[in-house]
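Asks: Next come the structures, one after another.
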Structure P
Amino acid sequence: MEIIAKEARAKVSYARISSRKVKAVIDLIRNKNVGEAMAILKLTPKAAAEIVEKLLKSAIANAENNHDMDVEKLYVAEVFANQGPTLKRVQPRAQGRAFRIRKRTSHITVVLKERD
């Protein structure tokens with residue numbers, strides 16, 4: 001019989017930022033305690049840091065309120081960013097041409113677990 005560890009999740013879908021830009025930020029907080037992860041995100045000068053920080057706060061609230069987990073023992077067990085749908089836009093260029101602009105989106109997920 002397996003013992004299933006409790007985990008708390010939070011997910012943001014269709015975030016208007018490229019998953020490639022988000023991955024640079026989420027690599028900084030993987031396997032860190034939530035307090036340390038929050039401090040890292042606060043001091044990271046990237047647009048994705050603000051989105052991931054808000055998501056981490058949501059995951060912490062989910063752990064505390066929905067799963068009765070101890071906030072002091074929480075750590076970032078998993079965090080990943082997948083590519084979402086791309087919004088395609090057109091920018092007029094010289095001599096009647098049109099260039100396509102790709103506005104990329106991403107789906108970001110944070111999973112928190114308790115340390116033993």
Structure Q
Amino acid sequence: MNNYETVFILNPVLSEPQIEEAVKKYVDFLTSKGGTITSTENWGLKKLAYPIQNKKSAFYHLMQFSVAAEVIDALEVAFRRDERVMRFLTVKLDKHAMAWAEKRRKKIKAQA
């Protein structure tokens with residue numbers, strides 16, 4: 001099991017229930033494949049640096065999880081097939097990135 005972090009951006013025309021449904025779809029996908037979700041963060045509606053599909057803003061979402069390496073290909077295929085997802089990036093986390101992510105999560109919890 002490797003640790004990963006995925007940031008994906010969703011179409012800005014989606015409603016709040018549609019966004020929650022999209023996120024739940026990928027959380028359920030990962031857990032059904034034997035993965036564990038470390039954390040999820042909704043970063044909200046953000047302005048894009050450049051237009052994507054003629055859109056100037058999008059909903060950003062971050063997921064950190066542990067899963068077997070072969071599941072990542074299937075996850076990315078699911079992202080590509082979903083019309084709601086405009087872009088995504090999955091990164092494998094090393095021990096330093098995991099320590100930084102844990103520190104960041106604690107900081108966010110302290111602020112809330």
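Asks: For the read-out mean count of other Cβ atoms within 10 Å over residues 45-52, a value of 17.2 was computed from one structure; give its label from P, Q.
Replies: P
Asks: For mean count of other Cβ atoms within 10 Å over residues 37-44, find whichever of P, Q sits highest and give me its label. Intermediate results must be reported in sequence, preceding the final value.
Replies: On the way: P: 16.2; Q: 13.8.
Greatest value across P, Q: structure P.
Asks: Given a computed value of -11000 for helix-only ellipticity at 222 nm (-39500 (n - 2.57) for each DSSP H run of 4 or more, over all residues; to 500), which structure among P, Q does it belong to?
Replies: Clearly, the read-out refers to P.
Asks: If distance in nm of label points 7 Å out along Cα→Cβ at positions 13 and 69 computes to 4.0, which of P, Q did it come from?
Replies: Computed on structure Q.
Asks: Comparing mean count of other Cβ atoms within 10 Å over residues 5-12 across structures P, Q, which is largest?
Replies: That would be structure Q.
Asks: Upon calculation of log10 I(q)/I(0) by the Debye sum over Cα atoms at q = 0.12 Å⁻¹ from the atomic coordinates, which of the structures P, Q produces -0.43? Write out the running numbers ahead of the final one.
Replies: On the way: P: -0.48; Q: -0.43.
The read-out comes from structure Q.
None of the figures in this text is laboratory data; all of them are computed from the coordinates on show. Small disclaimer: the values here were computed from a predicted structure and weren't measured. Cβ atoms are built from the backbone, for glycine too; each structure is taken alone.
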